[in-house]
Structure 1
Amino acid sequence: MNLDTLITKTITGAAPCIVGLDVSSRELPSVFLKNDETEADAVRAYNRAVIDAVCDKVSGIAVNMSVLLPYGVDVVSDAIAYAKEKGLYTIADAKCIGEPTASRAEAEFYFDKLDADCITVSAYYGASGLAPFFEKSAESGKGVFVLSHTASGSPQDVQELMAGLRPVYRAICEKINIWGEKRIGSMGYSDIGIMIGGIPNSTLREMRRTYKKSLFLITGYDGEKTTAHDINGAFDMRGLGGLVYVTRTITLPGDEGDFCENVKLAAENVCRDLRLCF
């Protein structure tokens, strides 16, 4: 699925929500903890249950590679393949650093072997390190989200440093905008997008006006401290231009009652919150 198809999917009813699979075996709900199963089997079953519960409500899934890859490539590829069977857009959330000697092999692994529709990368090795990801995605009609700002860890150490008259993360956004300007799809957005979180809504609104052709993958939504009204500035007047990356608000809804029903209800609540903004 390419980004044009994904955007069309949101227009025709799916919420602009990407559900993140990032739960390790130690955190699995009790229903998935069976003595006769390996950790990999339990994680695989959990991922499939989440996908089944959300597939008719959201736009896609993202597989957190640092959490799931230790259980084996088969667990990751199963989640991606199963999500694609269910008609979902798939993101390999790898945050590849773009180290020049490794990036070509990484691009082939994520796009060819895993067949992900999109991957996430970090910009700090610059254009030469990211070039293989851009080239491979262009060959296969797939997408790349470049991380520019996150609320995780201590982002102010680097992201908020000043680069001339603007912070480093905005300098990265400017680069992403340039890298993606020749790859605008029929829906008006580039298949090289910006991954961003921890930004005030007023800044998101200004960024949407500035980076008109860049699709935003927005992290940090939890439905409580950060709701749809705190990030709706990332969307254009049509309600397009943003995808909201939601993890445990949906995927770990509690251990009481039926797990799949709880996930469905949590997904419905998030989707309703997103739709009420537009």
Structure 2
Amino acid sequence: MSNPKPLQNKVVVITGASEGIGRALTKVCVEAGASVVASARNLERLETLKSELLQSSDNFLPIKADVTSIEDCEMLITRTIESYGKINILINNAGRTMWCRFEEIENLGLIDEIMKPNLYGAIYCTYFALPHLYRTKGQIVAIASVAGLTGVPCRTIYSASKHGMIGFFDSLRLEVESKGVSVTIVAPDFVKSEIHKRALKGDGSSLESSPMIESKIMTAEECASLILKATLKRQRMLITSRRGKIGRWLKLICPSIIDKIAIKAIERKY
């Protein structure tokens, strides 16, 4: 019989927890028995999570933190240790996306708007958490994207950030596994989330509405459930869709086919 509380006595830190996958992950981790430190820039949205948790909110600590700030990342880890004394799992989930062609970018500051939370924030948090993860022989979970495995039109900078994540955490795995720390890289396909509504256009403003046909894409709750299962198995990589799994191999065998699939997926908005 499986353990109904597989994360009992574990401390999990989740970035970007106010919406989407991060919010759903917070819920499933608390339900699995973990003490969850949920961070995001929007503390008010984090606070509303308390009323949505099925289990006691005593094992839930919301912390306002901006992962683009080195100081905030250090503070997040420090407060976690002060509150719980350890970290077992760090889930690097915070991020932003875009929806425009590279030539349509009007201000190159948009590059930092994507790269800093997606890549640098994950690196910063990992840097400060790693000494504590060594002590618990813990885990790092990096929420990348299928866009980190192949090219996706209209998402050039986002794709670059996720390729960077995969490269960093693949390399880090080789450095830390001998010390008992495992790395799980997650490559979700399109997921129903607020991130699409906040995708940046070429002028730096947000789309305001999702460009996705959301009835045809995975929910954040479904994605979080898959991530939890992969985390419990200390799985090396999770690709959440059949299309993503096939695409990974097609890119090696016949890359022009996967290019056409990516273009068509964007045209069809899923």
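Where a number appears in this text, it was derived from the coordinates with a stated rule and is not lab data. Since this is a predicted model, take the numbers as computed values, not measurements.
Values computed for the structure shown
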| quantity | calculated |
| --- | --- |
| Highest-scoring label, criterion being Kirkwood radius over Cα pairs in Å, for residues 52-123 alone, among 1, 2 | 2 |
| With helix-only ellipticity at 222 nm (-39500 (n - 2.57) for each DSSP H run of 4 or more, over all residues; to 500) derived as -14500, matching label from 1, 2 | 2 |
